[in-house]
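Next up: some structures, all given as structure tokens.
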Structure 1
Amino acid sequence: MLNQIQKKMENTINGLSITDQQLQLVEKLGLMFETPGFQPAAARIMALLMVSDRVELTFDEIRETLQLSKSATSNAINLLLTVQKIDYITKPGDRKRYFRSVIAQWKDGMKDKFKEMEKLGNVMREVLEQRPASTPEFNKNFSEMISLMEYIFQEIPKLFKSWEENR
């Protein structure tokens, strides 16, 4: 019973209200974002911007909610801005920057990923062409992997288009 009450309790941090359940979700999602290589602070910031009830958060709201140092917060935000995972807006009469996820542009991001995957397939094909004939088993496995990658790269845009037409 006490555990249920604790889960429903909200933490109010610098005007930002966030539940314990939301904080746990930030941690869970943050761990998943670390997998592709994001540092922990950047991963948690991306997660917080998705989980928070508010879509725009200030530097201090992010820092205090995640209990990060100023430098860790600043470095992570700068990284996320550089790789275009977040952006920010300003508001008239307010000197603060309000950071937000670029989830609204996810379709453009997906299309860019499709192009990157196609380039990767082309480079892998070049690698295969440079492989020595003295490694036939490796070359065969590498060729099969490339073939599967190319097939997937061809089918994903078709799936995306089909999804857009049928939703």
Structure 2
Amino acid sequence: MASAFGHAFFAATVSFWPSFNRLDARTKWLGIAFSVIPDLDVLAFRFGIPYDHVLGHRGLTHSLLFAAILAWMADRWLWANHQIRRWLYLFICMASHGLLDALTNGGRGVAFFAPFWNQRYFFPFRPIQVSPIRAGAFFSERGWHILASEWWWIALPSLILVLTLWAVNRFLPQG
């Protein structure tokens, strides 16, 4: 998996996209939370659920269906006025988790289509170093290599995108 830092950073970047930059702060913070929620599936290991099970790590909680349903539930339960734009933002934030994990060099892939199909996928290009599950592992040489990998493949492209969007909004005529 990419680290929680990488997932959160990418989700924060999504909030700068023109379609989403006017969303309220609560929605934006929820999107960041949604970007890390799929990794709660690591708790399955404590219950003896194997990695490859649909409820195992990178299974159902990393699926597109899970992202769509959780975004819909949040939009319906947390706001009186339902917005497709809010739903789409929350969906993208959560779905980005599986997409970033499919770019890592470890694990057994992501079950994008669970629960209908538990086939696990990676992208052909996998430049991101897989993150450890334990937070303490970041305080090691390997942890620094993982964070450096995420800097180059997640944070830097995200910053370039944010600066580009800012420049477009600032210097191009609106209308």
Structure 3
Amino acid sequence: MNRYTVAVLVRNQFGVLNRVTSMFRRRQFNISSLSVSETESNQYSRITVTFDGEDGAKQQLINQLYKLPDVCSIKEFTADNSVSCELLLIKVKNDPEHRDEIMAAATAFSAVTVDYSKDSVIFRIADDSRRIDDFINLMRDYTILEICRTGFISLEKGSSTIRHIINF
């Protein structure tokens, strides 16, 4: 099975996210990452989806997505043609016994301290999924209180944009 990341440019309308994600469900794809936001224009939203599947089934899915009336454009991303990252917020117990080790690990991973109290520390990392997974695994040696991750986000390298291939 292969992992794919696609961005779907849609009209910013009520219910569009449900229709798009339902297409993945009907095609029996498991979504491993989902990120949605308005674009540079409030008329459009961008849905970035990471999922696992086979190449033929992926192409069928894309063809079916294009049939949805609110889908304007779809772009598939690879490591070679895009810049991608994910955001992590992680809250760790601020234990005086391990504080120096935790802060050293955060520095090594370029984590930014966004909240600090006597009981906990919250770090923020924007990086690829592998580095985020590595940081989480390292923090498992301490007491993780909470984790929140965004979905994968991607933009195509170069001057091309998803809006250049709009399908009206």
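Out of 1, 2, 3, which one gives 19.2 for Kirkwood radius over Cα pairs in Å as computed from the coordinates?
Numbers: 1: 19.2; 2: 16.9; 3: 17.7.
Answer for the origin of the read-out: 1.
Quick one: FRET efficiency 1/(1 + (r/R0)^6) of positions 102 and 158 (r between Cβ atoms, R0 = 25 Å, to 0.05) came out at 0.50 when computed from one of 1, 2, 3, so which one is it?
Values: 1: 0.50; 2: 0.90; 3: 0.05.
The read-out was computed on structure 1.
1, 2, 3: which one has distance in nm of label points 7 Å out along Cα→Cβ at positions 118 and 150, as calculated, at 2.8?
Values: 1: 1.4; 2: 2.8; 3: 3.4.
Here the read-out was taken from 2.
One of 1, 2, 3 was used to calculate semi-axes √(5λ) of the Cα gyration tensor in Å, for residues 46-85 alone, giving 29, 10, 5; which?
Matching structure: 2.
Match the computed value -8000 of helix-only ellipticity at 222 nm (-39500 (n - 2.57) for each DSSP H run of 4 or more, over all residues; to 500) to one of the structures 1, 2, 3, and report its label. Working shown, then result.
Values: 1: -22000; 2: -15000; 3: -8000.
Computed on structure 3.
Computing mean count of other Cβ atoms within 10 Å over residues 54-61 gives 17.2 for which of 1, 2, 3? Intermediate values should be presented prior to the final figure.
Details: 1: 17.2; 2: 21.8; 3: 13.5.
Considering all the candidates, the number was obtained from 1.
The numbers here are math on the coordinates, done by the rules we state, and not lab data. On a predicted model such as this, the values are computed, not experimentally measured, just so you know. Cβ atoms are built from the backbone, for glycine too; each structure is taken alone.
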